[in-house]
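Read-outs throughout are calculated quantities, based only on the coordinates presented, and are distinct from any laboratory measurement. Just so it is clear, the model here is predicted, and its values are computed rather than measured. Cβ atoms are built from the backbone, for glycine too; each structure is taken alone.
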Structure I
Amino acid sequence: MSAYVLAQLTIHDRARYDRYAARFLSVLARFEGRLLAADDAPGVVEGTWPHQKVVLIEFRDRDEAERWASSPEYRAIAVDREASTAATVLILAGLQPWTAR
């Protein structure tokens, strides 16, 4: 089944975060990941939400999501994201099989 990575971010160093973001897509592409959403102003429908940005990424399966997250390529750029944000990052089980696009 597909898997999703959901990141909720509060950015406190925009320049460093932008450096991470500039390299992000090229690393993601190596792992068949698909960036589905990246929103700097998501609408809160219910409750409160303390962050500034949300990112949603789709992977073929949980193993591929974990391989991406722990890969040397991603870890090399993640230092900038980790230093520039307060974040909660989750891996979610998808309900549908992966579909090649």
Structure II
Amino acid sequence: MYAVVRTGGKQVRVAPGEALWVEKLTGDVGTTIELDDVLMVGGDGVPRIGTPNVAGAKVVATILGQGRGEKITIFKAKRRKRYRRKIGHRQDYTQIRVESIQG
């Protein structure tokens, strides 16, 4: 069984027992969370596709850790105008393990 879930503005395919990194979710390590924004459930028989969400479906996951991604350097420049800007960014991530898919 698998599901497609929307989290952090992205769509992610998940399956029970799978560990993955998603954009930052609030909660401490070991906390159980529910992802209610399920777009599709499939794997056993005909897949159920939501409009936009599958009614009554949710994904239960456990938070394994919080972390930050690699640093990205943004550099902007305009030639002949003496304009230069250098900025860095590190995205916050949460590692989760999918326990079950309900619905």
Structure III
Amino acid sequence: MNKKHISHKSRTDWDHVDKLSEKDIDFSDNPEITSEMFAKAVLRKRLKPVIRKTQVTLRIDEDVLTWFKNQGKGYQTRINDLLKAYKESNQMNLTKTHQD
């Protein structure tokens, strides 16, 4: 098996790049970040990794699901947040019950 030679030397013409002005650069595939987008950004440096979510099938009363959906985009996240709050609240209650 032949190994291909991989060069780590850049073939970019950096002198040409340095001479480009803002108007010469095509940013069409890289839209400008708005202040609203920046405000929602989350810096995750040195934080624990995000807990992955598991997809499940769950039967919910139609009126409850409709109510959450009517709140707008992100209804599944809000349902998850409420379930998480319920879990955490009950974990505290279970801990207190077992201590008594």
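Numbers at a glance
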| item | result |
| --- | --- |
| Comparison of I, II, III - label where distance in nm of label points 7 Å out along Cα→Cβ at positions 8 and 32 is highest | III |
| Structures I, II, III, by distance in nm of label points 7 Å out along Cα→Cβ at positions 16 and 56: label with the highest value | III |
| Identity of the structure behind 1.18 (criterion: Rg/Rh (Cα atoms, Kirkwood Rh), calculated), options I, II, III | II |
